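Undergrad: Please go over the structures that come below.
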Structure 1
Amino acid sequence: MKIASILAAAALLPPGSAHAPTAPMVMAALGDSISSGFNACGWYVSCASRSWSTGDDAGVNSHYLRLRALVPGIGGHNVNLAVPGSTSADLPGQARAAVEKGAGYVTVLIGAQDACVGSESEMTPVAVFERRVREALAVLRPTGARVFVGSIPDLRRLWSVGRTSTLARTFWTVGHICPSMLADPDSSARKDRLRRDRVRAQVIAYNDALEKACLAYGPACRYDGGAVFSFPYTLRHVSAWDYFHPSGEGQRALAEVTFEAAFPAGAAALVPSGAGAA
């Protein structure tokens, strides 16, 4: 077995295990419409095949496909539990579903919908957000599952790259898409600039909470270090169906930057201290 395959298999083993599992390994995606592939291949429908996490579309080259190339046993055991519109309140339930599926590797990308609400006052308080994420990870911890936590995309960047597009502004306004950030997209009034800054600050605070929750989980969890938040996406990475969700190209970019963050050393980064491969 190649060294990369050994390391990738070890990343999905229970803590302290020294041998590759004999049963097929399961990976699961938790989160919202981003991970479900919403609008990535059709009009207002989820497209799990193009999910950055568990998708099987070669053009996206998801975590699942990259891992399958290293660990053949994972083939056909990809479960997408992400649901469009989900917030942090839904994450513990998704985590319980992942446990029921026997997931050994779980990706988490949640929080955009906690910030994308009708007004600033409706955003989930940061303390509540962190508590919910910790609750979800606590569900996974007894199973020994390896967890990857992605940061929330920079929503203000979406406004920045789309505000000069008539189509984007129209979709945002008519569809009431993420009003907390995208309301009055062509306004340069001070109150709107400050509103956007505050929503962005809330997303940054959510990302800090995600990092803390991942650290509390232990060495079997890896946070992306802000890779998704800092990714310099453009309109080509956004679906032309709504100018909000990632397009197929956006999902491909997400898969690349998140996999590099999760497995910077051939999957060895997710192996807890003391674990190894024979």
Structure 2
Amino acid sequence: MPRKGRPRLAVWKFASCDGCQLTLLDCEDDLLPVAAAIEIANFREASRAVVEGPYDLSLVEGSITTAEDARRIREVRAQSRTLVTIGACATAGGIQALRNFQDVEEFRRVVYARPEYIATLATSTAIRDHVPVDFELRGCPISKHQLLEVITAFLDERVPEVSTESVCIECKRRGNVCVLVAHGTPCLGPVTQAGCGAICPAFHRGCYGCFGPMDTPNATSLIPRLEELGMDRGGVERVFRTFNAAAPAFRAASDSVKEKPVAP
């Protein structure tokens, strides 16, 4: 799709809370120079004015949870020169991927008075499980600084400079005392990708894994340490089953705890 004039940006929502779309609006003054260089052609969170595709850059928030979602994301991909997924829902299925570990039909029977009216898939899955994705931006929610970097990199036709290091590296740069070592606080920082600025450890709280697993997390190796700190099997399983429960490394860690034999 050759560019004509300013490149066109589209922002799409699937199953999500809208928080990552709002991060774009939260860029405020930083967004002004970007808006001058790019045409925001389809962003229903911000405007009812819609310009028809194709689009040069699509930002996709949310996971695929219905057959209609699966059909619509293929249409979005076909209209998009570059497709970037934003947030834990789009990159790992989100908190709603907790359904992947249970019987969705049972949930439907228990929760809804007329379950036959509810159309849903048995799983909540990442966008990349359905269409090719050019770049994934993680977080729950995403970092506005990383989002601006991704958009700027697109405009400059270069690879985005987004860290794949662990939250521990951010703690070191910020001068945080390690809550895991010094305070005995359970923390997913060693296996979680950087991006948040180590907010929780800065306030003496353990990392909750909002940005999902880093490139080479070896999450299962953290489990013995969490158990040493007093977490039982259920606690360890739950700590890996939050915003990025279905991310492969976190899912493998939680599954390994569930399958671990009980000590005599």
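A short reminder: the numbers here are calculations on the coordinates, not readings from a lab. Please read these numbers as outputs of a predicted model, since none were measured by experiment. Cβ atoms are built from the backbone, for glycine too; each structure is taken alone.
Undergrad: Quick one: relative contact order in percent (Cα under 8 Å, 6 or more apart) came out at 17 when computed from one of 1, 2, so which one is it?
TA: Source structure for this number: 2.
Undergrad: Ranked by distance in nm of label points 7 Å out along Cα→Cβ at positions 29 and 197, which of 1, 2 sits at the highest value?
TA: Across 1, 2, distance in nm of label points 7 Å out along Cα→Cβ at positions 29 and 197 peaks for 1.
Undergrad: Match the computed value 68, 53, 27 of Cα extents along the principal axes in Å to one of the structures 1, 2, and report its label.
TA: 2
Undergrad: -9500 is what came out when helix-only ellipticity at 222 nm (-39500 (n - 2.57) for each DSSP H run of 4 or more, over all residues; to 500) was calculated for one structure; which of 1, 2 is it?
TA: Source structure: 2.
Undergrad: To test your reading of the models, identify which of 1, 2 gives 0.7 for distance in nm of label points 7 Å out along Cα→Cβ at positions 149 and 173 when calculated.
TA: 2
Undergrad: On FRET efficiency 1/(1 + (r/R0)^6) of positions 85 and 229 (r between Cβ atoms, R0 = 25 Å, to 0.05), which of the structures labelled 1, 2 is highest?
TA: Max of FRET efficiency 1/(1 + (r/R0)^6) of positions 85 and 229 (r between Cβ atoms, R0 = 25 Å, to 0.05): 1.
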